[in-house]
Structure I
Amino acid sequence: MIFKNARVFRFTKPITIDPDQLEQKLRADQFKPCGPQETSRMGWASPLGNKGEYMVYAAGGCMLICLKKEEKILPGPVIKEMVEERCEDIETEQGRKVRKKEKDEIKEQIMLECLPKAFSRTKRTFAYLSPKDGFMVVDHATASVAEELASALRKSLGSLPVRPPVVQQAPAFTFTGWANETIDRPESITLGTKATLVDPSEEGGKISVDGIDLGSDEIRNHIDAGMQVTKISLGWDDSVKFVLNEELAITGLKFGETFQEKLDDVDADDALAKFDAAFGLMTLELSRMIPGLFEVLGGEDDSAIVTDLPATELTAYQKASESDDSGPAQPVDTPAQSDNLYPEVEMFVVDEQRASISGVQRKFKIGYNRAAHLVEELERRGVVSPAGNDGVREVLKAPAMAS
């Protein structure tokens with residue numbers, strides 16, 4: 001699961017929902033197909049597709065969700081022709097002209113008649129929530145579609161404290177400064193070859209360029225004439241390439257060679273393992289890039305963000321998501337020690353030589369929190385290593401050593 005776009009929503013205050021709680025909320029609004037007389041319907045579906053059982057896929061402190069929308073396709077020209085034919089019949093039979101109000105009613109009636117026979121078009125929009133990073137990312141280039149998902153999630157949860165990110169300095173000002181070198185460009189940023197320049201005056205004008213050095217005299221001449229760069233292609237830390245606009249919407253995401261090499265190390269025949277690895281690597285990269293990007297754009301305006309709420313106890317999911325820098329895990333009592341599923345989980349992990357919370361969750365059809373406790377117990381007993389920087393755990397026991 002690799003996003004092509006990233007519409008970021010900033011949490012305005014900390015959220016404490018965990019995957020099991022989110023699963024319960026989304027399942028109540030699970031997608032159901034359109035009824036015979038409905039033009040559209042949307043609801044939550046499994047991010048793993050038709051074979052998935054859960055509404056939430058969780059890994060590395062991030063929760064992936066999918067909004068599914070079905071729309072009935074009624075071709076406008078066909079409906080228009082049918083309306084005209086019916087109006088002509090009325091005018092011929094009754095000797096009177098069909099007025100606009102009646103014509104609209106006829107159109108509505110024809111659409112209702114055609115709906116049961118109409119073709120359907122289904123679209124899926126993906127997003128992931130990262131409470132530890134304080135943001136939600138939607139994989140779509142269009143603001144209206146991203147807002148639609150945020151609204152649907154707000155309705156399912158009852159509350160969703162998010163807003164689009166805001167930075168201290170106008171992004172177009174920074175883009176323009178990088179292009180004409182009036183603003184120092186950070187070492188982590190490289191300019192691409194695509195940009196959109198806009199004349200902010202009333203008469204206006206827009207130029208889109210592609211395949212051009214953005215530091216060239218041609219671009220400088222446009223800027224000297226008063227144009228501003230409102231969209232620009234960039235590289236981040238030699239690891240990600242993308243296009244960024246003045247609304248801070250990221251499109252055309254492309255991850256670098258290191259990302260692909262790590263992904264190639266995963267068994268190509270294991271689709272779920274590939275999914276796990278891709279999502280984990282992507283969210284790790286974006287968790288580094290997004291805050292860094294806001295910083296080089298002048299720093300985030302956090303005036304509307306609450307960070308000093310009263311301390312609350314961390315959920316099991318948040319505890320599992322946080323990195324542990326205190327050294328090897330110490331023997332402590334955990335629910336997994338008395339979990340009668342533990343021997344089967346250990347045997348499964350050792351046989352597969354792969355350990356992930358989501359994998360245990362799928363295999364044994366259990367909730368995320370229970371799976372997280374079981375993996376923590378595997379780590380405590382020395383069966384698996386702590387999670388590395390890329391979120392991957394190494395299985396330390398060979399199959400013959402399983403208990």
Structure II
Amino acid sequence: MRILMTTCPQYGHFYPLVPLGWALRGAGHEVRVAVPENFVDIVAQAGLPAAPVGGVVRTRDIMEGGKGELLDAWAADPAAMHVRALRLVSRFALHLAEPIVSFCQQWSPDLVLHPTLDFSGPLVASVLGVPAVSLSPGLPIAQRAMAAAHDELADLYGAWGYQPAETPAAVRLETWPTSLLAHPGQPMRYVPYNGPETMPTWLLGRPVGTSRACVTLGSILPKTGGLEVLPALITALHDLLEQVVIVLPHEAAKALTDLITLPAGVHLADTVAGPWLALNLAAEGSALLVHHGGAGTTQTAFSMGIPQLVIPRMADQFDVANAVVRSGAGRALQPSQLTPETVREAAADLITDARYRQGAARVQGEMAAQPHPGQVAAMLEELIARPGTSWSRPCG
């Protein structure tokens with residue numbers, strides 16, 4: 001079986017696909033990941049074969065507005081900004097859909113696998129007449145926001161005769177705990193892949209009696225002016241815990257050290273492999289994970305049974321923060337509430353109140369019971385084997 005994986009050229013969209021890609025290759029299937037040239041190395045580092053398409057396509061090619069303006073707008077009206085964000089991220093398809101179709105004229109896939117917010121994958125599947133399988137790495141998208149994305153691509157859809165409402169995904173995979181979803185699709189166990197994994201020696205041993213927190217802002221927020229929250233976080237956590245591990249992309253890590261002097265016991269995680277130290281390694285042994293509410297970050301904490309303090313700033317992070325609170329595995333602070341004192345109080349509560357550890361363990365157990373990627377790979381084999389199934393309307 002040949003599987004084509006398509007994705008927006010962003011870590012948070014691609015990384016959740018990787019464990020299923022491994023499982024499909026392990027089952028003997030051919031896998032290709034169609035991405036712009038500038039994202040090929042990220043795919044190769046994950047151990048999957050990349051197919052370069054569309055030249056160089058970067059996030060800044062689709063964005064509008066400056067860094068400070070972006071975060072201010074999210075704080076003022078998250079719902080409206082979510083619509084804007086979906087409209088912008090859909091623009092990757094304007095750069096990638098046609099080159100991917102051209103690639104598939106030489107390499108014919110049996111199935112297209114894509115994250116929910118990649119809009120080129122389902123179009124390509126419809127054009128080829130093969131099933132599209134979506135993987136949702138986050139919470140469900142509001143219908144209003146999804147409609148805005150489709151409106152943004154109306155001309156592209158028209159050129160290919162593609163009608164998304166008439167060609168739904170053959171399977172909708174969900175890695176979130178089903179207890180947090182109103183209408184869950186096919187569950188799949190979340191297996192953390194947070195980038196190339198190299199364990200630094202200073203993380204190998206943790207002396208008895210120490211306590212550790214891990215802090216991350218993900219891959220996008222540090223590029224949009226989000227580092228200003230870190231001094232308050234560091235001050236509060238350093239007062240409370242013996243060790244604080246901060247995970248940031250290389251450029252953001254340098255910017256942080258230019259901004260403040262890190263006190264003893266605060267480690268700025270770094271690695272020679274990949275853009276940052278893989279979060280599942282950095283967070284191991286932590287009593288608490290403090291983060292921005294990224295879907296991958298949150299699910300990594302869920303899968304490891306670590307209580308969470310979520311400080312949302314943009315995109316679906318506000319919804320994710322609410323989901324963490326509902327799960328009983330954590331708390332949330334809005335940006336306007338952020339001070340060293342509020343962080344210290346929330347962190348102390350999360351560490352000392354056993355109910356949060358119990359909530360985190362409960363969600364961890366639920367996720368562990370979901371079908372693992374190998375089982376899902378077998379299910380996709382059965383999907384392809386179904387005789388006489390039509391996957392799309394004629395396009396063109």
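All of the numbers you see were taken from the coordinates with simple rules; none came from a lab. No experiment lies behind these values; they were computed from the predicted model shown. Cβ atoms are built from the backbone, for glycine too; each structure is taken alone.
So the values come out like this:
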quantity: Among I, II, structure where percent of Cα pairs over 32 Å apart as derived comes to 33; calculated: II
quantity: Source structure (of I, II) for FRET efficiency 1/(1 + (r/R0)^6) of positions 126 and 254 (r between Cβ atoms, R0 = 41 Å, to 0.05), computed value 0.40; calculated: II
quantity: Among I, II, structure where distance in nm of label points 7 Å out along Cα→Cβ at positions 62 and 222 as derived comes to 2.2; calculated: II
